[in-house]
1. Given that volume of the Cα convex hull per residue in Å³, derived from a single structure, equals 174, which label among P, Q, R identifies that structure?
2. To which of P, Q, R does the computed value 7.5 (distance in nm of label points 7 Å out along Cα→Cβ at positions 74 and 162) belong?
3. If you work out FRET efficiency 1/(1 + (r/R0)^6) of positions 42 and 90 (r between Cβ atoms, R0 = 35 Å, to 0.05) for P, Q, R, which one comes out largest?
4. Suppose helix-only ellipticity at 222 nm (-39500 (n - 2.57) for each DSSP H run of 4 or more, over all residues; to 500) works out to -3000; of P, Q, R, which structure was it derived from?
5. The value 10.6 for mean count of other Cβ atoms within 10 Å over residues 66-73 was derived from one model only; which of P, Q, R is it?
Structure P
Amino acid sequence: MYKTIDELANRWFKRRPDGLTQLESRVLQSTFERTTITRDTNKAVAFHQTFGDRLADTIARIGGSWSFILAFLAFLVLWTAGNVWLLSRDAFDPYPFIFLNLVLSMLAAIQAPVIMMAQNRQIERDRIDAAHDYEVNLKAEIEIMALHEKLDELRHSQILGMRDEIVRLAEQVQRIDERLSQQPAS
C-alpha cells in the first residue's frame with residue numbers, strides 16, 4: 001500500500017516527516033513495520049526508582065491506609081487512657097499531653113513531605129501513562145483509517161468487477177437477442 005514513511009506522514013498527518021514529533025514518528029515507524037507499540041509503563045517507572053522513591057511510596061501507601069489510621073487511633077486512645085486513668089498519679093505525659101503533641105508534630109513533619117513526594121511521582125507516572133495512551137490511540141486511529149482505505153479499495157474493485165460482469169452479461173444477452181431475432185418464426 002504505502003512504500004515509505006514519507007508517504008505515511010503525508011497521508012495521515014498531512015506533514016513531512018521532519019515536521020513530526022518524536023512520538024508521531026515512532027507511531028508511523030511501528031505502523032510501517034507492522035509492530036506493536038504497547039509497553040508496560042509500570043516496568044519502566046519501577047526500573048528508574050531509587051531506594052528513597054520506593055521507601056516514600058511504601059510510607060505513603062501505609063500512612064494512607066485504614067490499617068494505619070485505625071492503629072494510630074488505638075495508639076492515641078491507649079496513650080490518653082494510660083496517662084489519664086491508669087497512671088493518674090505517676091503519668092509520664094500528664095494532661096495537656098505535651099509529649100504526645102511533640103510526637104504527633106514530628107510524625108506530621110516527616111510524613112507530609114514523604115506523601116507529597118509520592119504524589120509527585122504518581123503525577124509523573126500518570127503523565128507517562130497518558131502519553132503512552134495517546135501513542136497507542138494514535139496508532140489505533142491510523143490502523144483504523146488504513147483498514148477503511150483497504151475496505152474502500154476492495155469495494156471499489158468489486159464494483160468495477162461487477163460493472164465489467166454486467167457489461168459482459170449485457171453483451172451476451174444482446175447476442176442471444178440478435179440470434180433469436182434472426183431465426184425464422186415457427
Structure Q
Amino acid sequence: MHLPPHSRENVLPLPVVLISTISKAGIRNAAPWGNITPILRPLDEIVLASWLRRDTLDNIRETGEFVVNVPPATMVEEVMICSRNFPPEVDEFEEAGLTSRPSAVVAPPGIEGSVAWMECRLVEEITREKFALVIGNVVRLEVNDRYVTAQGNLDIDAARPLCMVCSNDGIRFAYPVDAGRFAPYSEMFVRRS
C-alpha cells in the first residue's frame with residue numbers, strides 16, 4: 001500500500017511529551033508535542049518542530065525557557081485536554097488538572113507525575129515558511145525515582161512513556177515494550193582485524 005509522504009507518522013511511532021512554558025504575563029501553558037528529538041549523543045541539545053502560530057512557541061521566544069515533560073501512558077487524558085486550542089490567557093495546568101513541579105534552573109514549572117523532566121533554554125530558532133525548528137539546550141535532566149533502575153537506567157516497563165502513531169482519522173496512543181534484546185554500544189562498531 002502506498003501512502004502520501006506526509007503520512008509518515010502513520011508508520012513512525014513518535015514520542016509524546018508535554019512542553020510547559022510560562023508567558024510574560026505569568027500564564028502557565030502545557031502543550032503536547034510529538035515532533036521532538038535529541039540531537040546526537042552525547043550532545044545536550046534537543047530540537048522540536050512547531051507550527052509558526054503556537055502559544056508554546058510564543059512563550060519560548062519571549063522567555064527563552066521551557067520544560068520537556070515525559071508523561072507516562074497513564075496521563076493520556078491530561079495530554080488530550082492540553083491538545084485543545086485554548087486561548088493564550090487560559091492556564092492549561094488548571095484546565096487539565098496538572099500539578100506543577102518547581103523547576104531547579106528555569107522559570108517554567110515541570111509537571112508532577114512525569115517520567116522525566118528536561119529543563120531547557122533556547123539556543124536557536126530556525127524559521128521556514130510554514131514551521132520553525134527550536135533548538136534547546138537541556139540544562140537539567142531529572143528522572144522520576146519511581147521509574148529508574150538501581151543502575152540509573154529507565155525502567156521501561158514501569159515508566160511506560162507515552163508515544164503515538166497517527167492514522168488517517170486520528171491518533172493511536174501506545175507505549176514502548178522491551179523487545180528482550182540488550183546491545184552494548186560497543187556492538188555497533190566494526191572491528192577490524
Structure R
Amino acid sequence: MLSVRPYITSDREQIEKICLENAGCSEAKDETKKLILLIYCAYYLENEKENCFVAVDDNGSVVGYILCCENYNDYERIFLEKYVPQAATISARRYVDAKFNMLKFGMFRKDYPAHFYLNVRTDQQNGGIGGLLLSTLKAHLRKKYVRGMMLVCDADNEELIKFFEKNGFKGVMTTMFGRAMAMPFDK
C-alpha cells in the first residue's frame with residue numbers, strides 16, 4: 001500500500017536518484033547531474049522542506065515526490081543569491097541554464113505564486129501516485145492560503161499535459177520554456 005508523507009532529510013538520496021532517472025541523466029556527466037539536482041531538487045529540499053512530500057511503498061522506499069516553492073518572490077531571491085552562483089561554478093552555460101529555469105515561473109507569480117516539480121519512479125508510473133501527490137500538495141497549499149500553483153512541462157509531452165489536465169490544471173501559455181499549466185485555488 002502506498003502512502004504520502006512529508007519529506008524528511010533521509011529521503012534526499014532516493015529523491016535525487018528518481019530525479020536523475022526521470023531526466024534521463026543517470027549515466028550523464030557529473031556536471032550535468034550536478035546542474036539537474038541543483039535546479040530541480042536542492043532549493044526545495046534545503047529551503048522549503050515543509051512544502052515537499054514523498055510517496056512511499058510498504059518498505060518505506062520513496063517511489064515518487066513533489067517538491068514545491070510556495071512563493072516565487074522568495075524563491076527568486078534565494079535562488080539568485082545561492083543557487084545560480086553554484087551553477088556558474090560548473091560553467092557559464094550552466095549559469096545561463098539555471099537562471100532561465102528560474103525565470104520561467106516569474107511571469108506567473110501574481111496569480112500562481114507556487115510552482116512544483118513532480119516525479120515518480122519510472123517503474124511506478126501510471127498507478128495513481130502522481131495524482132495522490134498532487135492532491136496532497138493542493139490541500140497543503142490551500143491551508144496556507146496560497147492563491148494557486150503552476151508548472152512548466154515540455155510542450156510536446158502530450159501524455160504529461162493530459163495527466164495535469166485530468167488533475168485540474170489548465171494550459172496558460174506555451175513559451176520557449178515549455179507549456180505553462182496552472183491551477184487557481186478557490187477563494
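Coordinate-derived values only; no laboratory data. These figures come from a predicted structure and were not determined experimentally. Cβ atoms are built from the backbone, for glycine too; each structure is taken alone.
1. Working: P: 234; Q: 174; R: 117.
The value was obtained from structure Q.
2. Numbers: P: 7.5; Q: 1.4; R: 3.7.
Only structure P yields this read-out.
3. Values: P: 0.05; Q: 0.35; R: 1.00.
Answer by largest value of FRET efficiency 1/(1 + (r/R0)^6) of positions 42 and 90 (r between Cβ atoms, R0 = 35 Å, to 0.05): R.
4. Values: P: -26000; Q: -3000; R: -11500.
This figure was derived from Q.
5. Working: P: 10.6; Q: 23.8; R: 20.6.
It was calculated from structure P.
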